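Visitor: These are the structures, in structure tokens.
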Structure I
Amino acid sequence: MRDKLEKLLQAYSELEKKLSDPSIMSDQQEYIRLSKEFANQKDIVEASRKYLQLLDDIDAAKELLQEEDDAQEKKNLNDYISGLQDELPALEEDIKYMLIPGDPNDEKDTIVEIRAAAGGDEAAIFAGDLYRMYERFAEANKWKIEVLDTSTSEAGGFKEISFKVLGDKVYSKLKYESGVHRVQRVPKTESQGRIHTSTATVAVLPEADEIEVDIKPDEIRVDVFRSGGPGGQSVNTTDSAVRITHLPSGLVVQSQDQKSQIQNREAAMQVLRARLYDKMLADQQAELGAERQSQIGHGDRSEKIRTYNGPQDRVTDHRIGFNSTYNGVLLGDNLQDVIDALAAADRAERLANAV
């Protein structure tokens, strides 16, 4: 472990020197790439330095122990050494986890798509509740949300909504939200007090840039149309909404919530790139077969991942059996607890697979 960490620190020092090299500083793309790499290694570098310092302090204390004759001082040194050694296992486990290659998408901004599924109007209302949950969660994390496209329901909520989330390590947290979300509660429109079950699907897509997903102009068909309001009511007198069809894959995306046709086209292209990138990642995962990585954070959209039970004031994440409160999670306050538990389970699985 010592040799590996010393080499890591040496490489980090060399990276720091590169960042002050005028030739690197003049190449903006390379400078940004290296700066991000430098920043991403900060935690493991700090942990490595602490670990190596602990080893040095233990060695130094053991040398003093061999030279010491006083019984009380020997006891003090032994206690000191034991205390230092007690810190090593947890720190070593943290470092082992940090050394596992991370998800390269964790740093990316994210496109989230929520769709009402089974349950009619109540499913659309639930989709709206989920959107507001993520909106509050984004606000708590100081992230920014940009709505790309919406299809509202007359009963309230959304038939579907897509939005972009921008901020620090967005995908690293929201990736755990992909899948089917189920709600069990008494709808406001239910006069008999009966509990209804409805579902909504959530897709969390890491944003892809043009370098990662190359879309040729002859591979897409672009249609423009007028933006529509609730119930199909026209809210725009110009053809500003954009629908893009990716001919090779058959994927269709659209955007109508931006101010201009140009902005809607760019928003639709962002969604298309993200969907194609997500498909590419899914294909790569499928090729790994039995050796595929942990799926805690990459749930299939057809998989029921979480149930929100209103009458029992309980939310259960089925992947790890984690429970929280209904209002606590839907109001955004306890969602971090659920995500932390999923991240911890993901971490434990990755560590186990790395052994």
Structure II
Amino acid sequence: MSITKDKILESLKKVLYFPKANNVVDLNMVDSIEIQGNKISLNLIYPEANDKNAHIVKDAALRTLKADLGQELEIEIQTLSEQQAGRGPLGKVKNIIAVASGKGGVGKSTVATNLALALAQTGAKVGLLDADIYGPSMPVMMGLKGVRPGAVEEGGKTKIVPIEKYGIKMLSIGFFIDEGKALMWRGSMASNALQQLFNDAVWGELDYMVLDLPPGTGDIHLTLVQSVPVTGSVIVTTPQNVALADVRKAANMFENDAIKVPILGVVENMSWFTPAELPNNKYYIFGKGGGQVVANELNVELLGQLPIVESIAEGSDNGNPIVLDYQHPVSKAFAEIAKKLIEKVKIRNVQLAPTPIVQINPNASCATD
């Protein structure tokens, strides 16, 4: 039998993707079909990373193709997320970095904001999404209070246009609500709002998207990291023991089998106090070495230590993040953290390079991996 792309597609129309109650061909999930003699290779594209239905659909595709087109075929299938395949609203976002903390008050948003700016200073295209739904800080920290994102028609739908400032694209729930107004949303409402910031926005091409996650662990975290292809996470802590206990909880969340997001490193904030009049003095008012201890426990690198400096808080309150002061020692510290993070992401991407999920030998029966 002569194998053609049309025959392959006709066969795969029998394979259903149950979450959307349709077949994989009509859902445009089949991509990159190649035929060489009795060898067939193709990609199956899923809306999200780590789709729980991937094995079911893959096995069904294999059985159907062999039944319709011949048991002697060699079939190679790769499963990719829309992002890996360059599709969807985040299809042009190369890397998504989640910045998290086990509890509030450790300077997570300050680290996320300055880290995004430090990445942009390397020449990278960067986006910053404030996912701290109940305590959005981006409008204040970036000097954007009262500013509203734009909108554009795309594909018959109205899309959100992220705000651009300091060379990065930004979105926050804080741009859509009145300042000082409390959000009294249930978890499902908050999760849906975040999904809109991802899926209904025109992010375009980005090298890095930095997510400022809410503190702690909960439904929002689970929904977010399971539905968005997160490259890796950075955990922010302070040196004292009580903070380290919360960091371990955050780490456990990322290591959970349902999530499996690698921890790229730890950033220790408020490591010491340096008064402006004594720039060479360090006072370890919250203890010393805690960040290194937890980094060792997690078998990851301590990416950097950041001191308590009055200008950091002043810059955040005034909408002028400390990274913008290129000569400030803390700005240089963030530049070094960004440099290390870029290397960690490169290593991670090599590990994540798509490899064949299934390869069927001519004499073998249909099998699962």
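Please treat every number below as a calculation from the coordinates, not as lab data. Owing to the predicted nature of the structure, the values given are computational and were not obtained by experimental measurement. Cβ atoms are built from the backbone, for glycine too; each structure is taken alone.
Visitor: Can you rank I, II by distance in nm of label points 7 Å out along Cα→Cβ at positions 92 and 340 and just name the one with the largest value?
Guide: Details: I: 2.7; II: 3.3.
The structure with the largest value is II.
Visitor: Continuing with this model, one more query. Which structure, out of I, II, was P(r) over Cα pairs in 20 Å bins from 0, in percent derived from, given a value of 27, 50, 20, 3, 0? The partial results should precede the final answer.
Guide: Values: I: 23, 47, 23, 6, 1; II: 27, 50, 20, 3, 0.
The value was obtained from structure II.
Visitor: Among I, II, considering only mean count of other Cβ atoms within 10 Å over residues 140-147, which has the greatest calculated value? All intermediate terms of the calculation are to be shown ahead of the outcome.
Guide: On the way: I: 14.1; II: 17.0.
Max of mean count of other Cβ atoms within 10 Å over residues 140-147: II.
Visitor: Out of I, II, which structure matches -16000 when helix-only ellipticity at 222 nm (-39500 (n - 2.57) for each DSSP H run of 4 or more, over all residues; to 500) is calculated? Provide the component values of the computation, followed by the final result.
Guide: On the way: I: -16000; II: -10000.
For helix-only ellipticity at 222 nm (-39500 (n - 2.57) for each DSSP H run of 4 or more, over all residues; to 500), the value -16000 is produced by structure I.
Visitor: Still on this structure: One of I, II was used to compute distance in nm of label points 7 Å out along Cα→Cβ at positions 132 and 172, and the answer was 3.1. Which one was it?
Guide: Working: I: 3.1; II: 0.8.
Source structure for this number: I.
Visitor: Further question: To which of I, II does the computed value 15 (relative contact order in percent (Cα under 8 Å, 6 or more apart)) belong? Working shown, then result.
Guide: Numbers: I: 15; II: 20.
Of the structures listed, the value fits I.
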